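Asker: So, here come the structures, one by one.
Here, each number is a calculation from the coordinates, and none is a lab measurement. Bear in mind the structure is a predicted one, so any value in this text is a computation, not a measurement.
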Structure P
Amino acid sequence: MAEKKHYACTVRVKTTFLAEQSKPDESKFAFAYTVTITNTGTVAAQLISRHWIITNANNEVDEVKGLGVIGEQPLLEPNAQFEYTSGTLLTTASGEMRGTYQMVAEDGTLFEAIIEPFQLYQHRVLH
């Protein structure tokens, strides 16, 4: 009997406030985020496109859609990881990002990898 195929990827995100690229007096707050995508399924899968929903502290929403990530469409074998770093610019000192990666398994099955909401915020320095 054939083993049942399982299609899944997990996504972890770490964020960093980029003070040197930010200009608070001009309402420009720069953030970097490092994403690690792990193929937790039983079938190799390729990341085809992304859909980000970026919300600032004023509840203003920006959506970003496009092919691949950082110019790549990585193919992930089962248990393999792909990590990349990118960034975003907010008009407020904090916000949230979430979204999905559209994936295609080697057998042609389409599925989404969910990017759970994560916070972007300027760390306050206490004196």
Structure Q
Amino acid sequence: MKKTKTIKIEKPVWLKYTQEEVEAIILKLGEKGLTSEKIGLVLRDQYGIPKTKIYNIKISKILKEKEKYQEPTSLNLNTKLQKIITHYKKNKQDKKAERALIITKAKLKKRTDYEKKKAK
């Protein structure tokens, strides 16, 4: 059994955004097609919001409520697979790329099987 500590993170004085404003920003970025991990980076870099835990919210939860959530692992694996395929088509002699192609396809299949199983 795992013990979890609940650490209360206080909102810094210099942070000017309210919870509603942060949720609106998250939804706006989600409509642009960004994943939850990219939204977190944008919030940190452009808006100066270090973590959404300060507001007791999760980016993925907000996006799921509005049905804008995309599974980041599958998306990243798909883009990686497409890059490897285009590289391998140009360079048939590249054995490392061939191996990477096989491994990435296996990872993607494993992930999609897991998501199907989880959805049931």
Structure R
Amino acid sequence: MRLVDTSSWVHQMRRVANLSVRERVEHLLAAGLAAWCPIVRLELWAGVSTEQERAALREYEQRIPELAINDEIWQSACELADRCRKAGKRVPANDLLITACARYHAVELESADAHFDFLKTL
């Protein structure tokens, strides 16, 4: 299973997209290996612009496993934020939370966002 970040879902859902990212997400969907977490779902709902995208999100809510975010994950995200500051890097809070969620649930992260490459080093 892989936690698919918003950055990759966007490529999967939109017409103008990075085709290799789209194909990776399509493969995960077809294999039943795609997952998301509440903050990814919220980011996607905040960015939908067409009825087709809304329909896709409603379908995904029915079939994609959602990895819960608990207090331990929040704490881990806070610790990641501190490590980022000490390293002199700024990373969006959502990306910290998504990374902490993937680590807690011991799943890989599918992303098209360079912040996650940096977070792998921490």
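Asker: Relative contact order in percent (Cα under 8 Å, 6 or more apart) computed as 34: which structure among P, Q, R?
Answerer: Working: P: 30; Q: 21; R: 34.
Answer for the origin of the read-out: R.
Asker: With Cα extents along the principal axes in Å coming out at 42, 27, 26, pick the structure among P, Q, R it was computed from.
Answerer: R
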